[in-house]
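No lab work stands behind these numbers, since they all come straight from the coordinates. On a predicted model such as this, the values are computed, not experimentally measured, just so you know. Cβ atoms are built from the backbone, for glycine too; each structure is taken alone.
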Structure P
Amino acid sequence: MSTLLVIAKAPVPGRVKTRLTTRFTPQQAADLARAALEDTLAAVLATPARRRVLVLDGQPGPWIPAGIEVVAQCAGGLDVRLAAAFALAEGPALLIGMDTPQVTPGLLTPGLDFAEADAWFGPADDGGFWALGLAEPDPALLIGVPMSVAHTGEVQRQRLTGAGLGLRDLPELCDVDTPADARRVAAAAPWTRFAALHSGLCAVSR
């Protein structure tokens with residue numbers, strides 16, 4: 001069975017979801033980040049996996065449920081930190097972030113099955129990716145990929161196929177980066193903590 005990795009920042013005002021502050025205060029943006037992370041970790045806990053590891057930038061808090069291992073992120077660019085996160089798995093792993101509170105066990109489970117795939121790729125609609133699964137994690141598959149740009153996903157996909165890996169896709173999702181993203185995701189996933197908080201904050205600030 002594979003390892004499920006979540007790479008995330010602690011939900012500290014001014015350090016997370018700063019692009020949301022065009023609509024929300026830094027504290028509200030951090031609260032939305034916390035809700036998104038809590039939703040993500042709940043989905044991870046409900047997904048069958050060998051290990052569930054949160055690779056965290058910042059200090060752990062009460063928002064981390066029992067059953068989640070916590071490991072500090074290494075220093076370096078995001079490509080380096082992703083490669084280091086995969087190394088923690090010591091075997092097949094699926095890595096996701098904290099920007100998709102709409103994620104469910106049904107979306108995650110296929111990406112942990114490497115019986116007929118060498119890699120899984122979950123594209124994000126902003127040109128990046130929300131999930132990456134590797135049967136045999138290799139830093140060379142990640143190091144040097146330009147992160148957080150419009151063609152990140154395209155370059156990452158080319159890196160995988162160029163290595164001759166059998167690649168399968170997960171569904172495309174919307175990352176929460178901007179207030180418009182937050183509105184879309186909250187509307188699409190009304191059962192989440194994120195959606196409930198978003199609705200409350202928008203009602204107050206009208």
Structure Q
Amino acid sequence: MIERQHPGLFLTFEGGDGSGKSTQAALLEAWLRKQGRTVVRTREPGGTEVGEAIREIVLHHRGHIAPRAEALLYAADRAQHVAAVVRPALDRGEIVLQDRYLDSSVAYQGVGRGLEADEIRRLSLWAAEGLLPDLTVLLDLEVGIGRSRLDGSRTRYDRLESEAAEFHARVRDAYLALAAAEPERFMVLDASLPVDELAALIRSRVSAALK
């Protein structure tokens with residue numbers, strides 16, 4: 001857990017496709033609201049009108065997008081999202097639960113696409129004016145299991161979900177390396193555990209952060 005620099009709490013969910021990020025974010029949101037907390041649940045790409053337009057391009061555009069162009073589009077989405085949604089909520093003392101943030105860019109656009117991971121991280125931090133999460137929950141899952149989960153829940157895949165298994169293996173390795181480099185910020189969980197067990201572990205960590 002890093003030192004908080006705002007009245008609110010900024011928590012991000014990271015992990016490969018099919019790892020259960022949205023499910024755990026929804027469960028945590030419901031639990032926090034029962035505690036009387038004000039919660040903003042959001043996502044990247046997206047979360048703003050500008051961001052939703054960018055999301056459509058980066059995830060559903062049928063033509064080729066150069067890796068650097070893709071990275072810059074994600075950074076633009078992040079800049080708008082932090083300025084318009086995330087930082088104002090944190091300054092109000094609210095809890096922000098976010099599906100994907102800068103670690104996704106490092107893992108997917110950096111390592112996955114073969115770009116320089118440190119450059120992508122610097123770009124993301126510049127776009128976000130240095131804002132880091134207070135806690136990042138990394139739901140780690142074998143690529144094959146994640147793919148089987150998607151097969152059962154999707155009628156079509158987006159541009160990133162459609163990448164080969166080797167791409168997703170690089171992304172998973174990148175996530176684990178990021179978590180190892182910042183153990184105070186990351187909470188790494190085995191995403192193959194039962195949903196309720198994962199939710200309980202996350203609640204316990206968040207409870208400690210809110211004290």
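Which one of P, Q has helix-only ellipticity at 222 nm (-39500 (n - 2.57) for each DSSP H run of 4 or more, over all residues; to 500), as calculated from the coordinates, equal to -10500?
Working: P: -10500; Q: -14500.
Structure of origin is P.
Give the label, chosen from P, Q, of the structure having the highest value of percent of Cα pairs over 14 Å apart, for residues 106-145 alone.
Structure Q gives the largest value of percent of Cα pairs over 14 Å apart, for residues 106-145 alone among P, Q.
For structures P, Q, calculate distance in nm of label points 7 Å out along Cα→Cβ at positions 26 and 90 and state which one comes out highest.
When distance in nm of label points 7 Å out along Cα→Cβ at positions 26 and 90 is calculated for P, Q, structure P comes out on top.
Of the structures P, Q, report the one carrying the highest value of relative contact order in percent (Cα under 8 Å, 6 or more apart).
Q
Between P, Q, which one scores greatest on FRET efficiency 1/(1 + (r/R0)^6) of positions 74 and 186 (r between Cβ atoms, R0 = 25 Å, to 0.05)?
For this comparison of FRET efficiency 1/(1 + (r/R0)^6) of positions 74 and 186 (r between Cβ atoms, R0 = 25 Å, to 0.05), the top structure is Q.
With mean count of other Cβ atoms within 10 Å over residues 34-41 derived from the coordinates and found to be 13.8, which of P, Q does the value describe?
This value belongs to structure Q.
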